[in-house]
Structure P
Amino acid sequence: MRPRNGEHGTGEGVLDVIEHPAPEVVSSRAVYENPWISVREDRVIHTSGEPGLIGLVTMTDGVTILPIAADGRVFLVREYKYGLGGPSIELVSGGLDDGEAPVAAARRELAEELGLTAREWIDCGHVDPFTAIVRCRNHLFIARDLTEGEAAPEPTEHIEPLVMRFDEALEMALDGTITHSATCCLLMRARLRSLA
């Protein structure tokens, strides 16, 4: 059922207002696979009757963590990102290991990359970073009541820790200095929910 012109919903059940049937898959073939991603090519018939070709990348689900110190400072990292072809400023992020719960992955990544442990974990939901052709969920967490220790990044990671006021990090997301989508989303959710 489509809303009439000028009608606006309350936001409840917004995804159910208009039906969105999936295209019919005619054939599917695996194109590439490694331990982190798989690429599939589907020949489909769209609901309009038009044939189409869809490439789908399925990635390991991930986590992004916003560590907040008792004095309100937050911890980010700057590191080279191959897909970007340059450095990125972002919150600690990483992939889930097989069978690993999201909060367990968040604890592991925070300890590895920044040497931090946290007593309080706040689940801030998830984001789907690129919904058109990528299937990957990124779980968002705030970490509080921090204890600092020794970082143990992987040998291929060259991480520069950054510590700043929350408002400074948020401004970097708003002005485009930070472009990592999960980082931007988590910083904004933290502010909107008065968690930072």
Structure Q
Amino acid sequence: MSEEKAEVITVGGKAPLVELETFDPAACKFGKFSLAEAIKAKKWTVLVFYPADFTFVCPTELADLADRHAELAALGAEVLSVSADTKFTHMGWQAQERLLKDIKYPMASDARGRLAQALGAYDYATGMAYRGTFIINPDGVLAGAEINLNNVGRDMGELLRKLKAFVHTYKNPSEVCPAKWKPGEKTLKPSEKLVGKVGDGLK
């Protein structure tokens, strides 16, 4: 009997108000993450899904995320890595893998894959998540989503750039950010006058 597939939330929709068990390497403690609490605190939420602990590309990504964590947190974001592994497996892996020694963000357990399924990042053939990165705004809306096959790792510098752009447009809803936008660079304000003249608008 095939597993029934969950309804997938798309960008612009409300993210499911999940609660996940976590291992927090910074405190060496188990805990819980509640999206409802993050929304209540007007936090952004960044979820970085990966296939499994004790694999190969995954620790390189989580190390890159650790390098960017302070900057992501400074933007008001709760940052979590997420896989189907238990909090106990997260603890064991983080203690053993040298690349993970500097992790300060919680490592969350989506043990039954429910959240990965809801976000369209679940591989039903393996029971593991794809490499999915999701940005949820302080209103609980899924603002950004990126899902890759598992043979190519992600660049967390681009995640940071996108979060900065989302934070800017959240605070300035009349503006949009062009390609490769970084803070301090010019944004655009869509209007009839700008149609066909975007190049002029960026001068």
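Taken together, the values in this text are just the output of simple stated rules run on the coordinates, not laboratory data. In this text the structure is predicted, and so the values were computed from the model without any measurement. Cβ atoms are built from the backbone, for glycine too; each structure is taken alone.
The value 0.10 for FRET efficiency 1/(1 + (r/R0)^6) of positions 48 and 64 (r between Cβ atoms, R0 = 25 Å, to 0.05) was derived from one model only; which of P, Q is it? Write down the numbers at each step before the final one.
On the way: P: 0.10; Q: 1.00.
Value 0.10 for FRET efficiency 1/(1 + (r/R0)^6) of positions 48 and 64 (r between Cβ atoms, R0 = 25 Å, to 0.05) corresponds to P out of P, Q.
Computing distance in nm of label points 7 Å out along Cα→Cβ at positions 112 and 152 gives 3.4 for which of P, Q? Working through the options, I get structure Q.
One of P, Q was used to compute helix-only ellipticity at 222 nm (-39500 (n - 2.57) for each DSSP H run of 4 or more, over all residues; to 500), and the answer was -8500. Which one was it?
On the way: P: -5500; Q: -8500.
It must be structure Q, since only it matches.
When FRET efficiency 1/(1 + (r/R0)^6) of positions 24 and 160 (r between Cβ atoms, R0 = 30 Å, to 0.05) is computed for each of P, Q, the one that comes out at 0.05 is P.
With mean count of other Cβ atoms within 10 Å over residues 128-135 computed per structure, which member of P, Q shows the largest figure? Present the calculation step by step, with values, prior to reporting the outcome.
Values: P: 11.6; Q: 22.1.
Evaluating mean count of other Cβ atoms within 10 Å over residues 128-135 on every structure, the highest lands on Q.
When relative contact order in percent (Cα under 8 Å, 6 or more apart) is calculated for each of the structures P, Q, which structure yields the highest value? Numbers along the way, then the final one.
Values: P: 20; Q: 24.
When relative contact order in percent (Cα under 8 Å, 6 or more apart) is computed for each of P, Q, structure Q gives the biggest number.
If you line up P, Q by distance in nm of label points 7 Å out along Cα→Cβ at positions 80 and 184, the top spot, with the largest value, goes to Q. Determine which structure produced the value 0.40 for FRET efficiency 1/(1 + (r/R0)^6) of positions 96 and 144 (r between Cβ atoms, R0 = 30 Å, to 0.05), calculated from the coordinates; the candidates are P, Q. Among P, Q, the structure yielding 0.40 for FRET efficiency 1/(1 + (r/R0)^6) of positions 96 and 144 (r between Cβ atoms, R0 = 30 Å, to 0.05) is Q. When Rg/Rh (Cα atoms, Kirkwood Rh) is computed across structures P, Q, the figure 1.00 traces back to Q.
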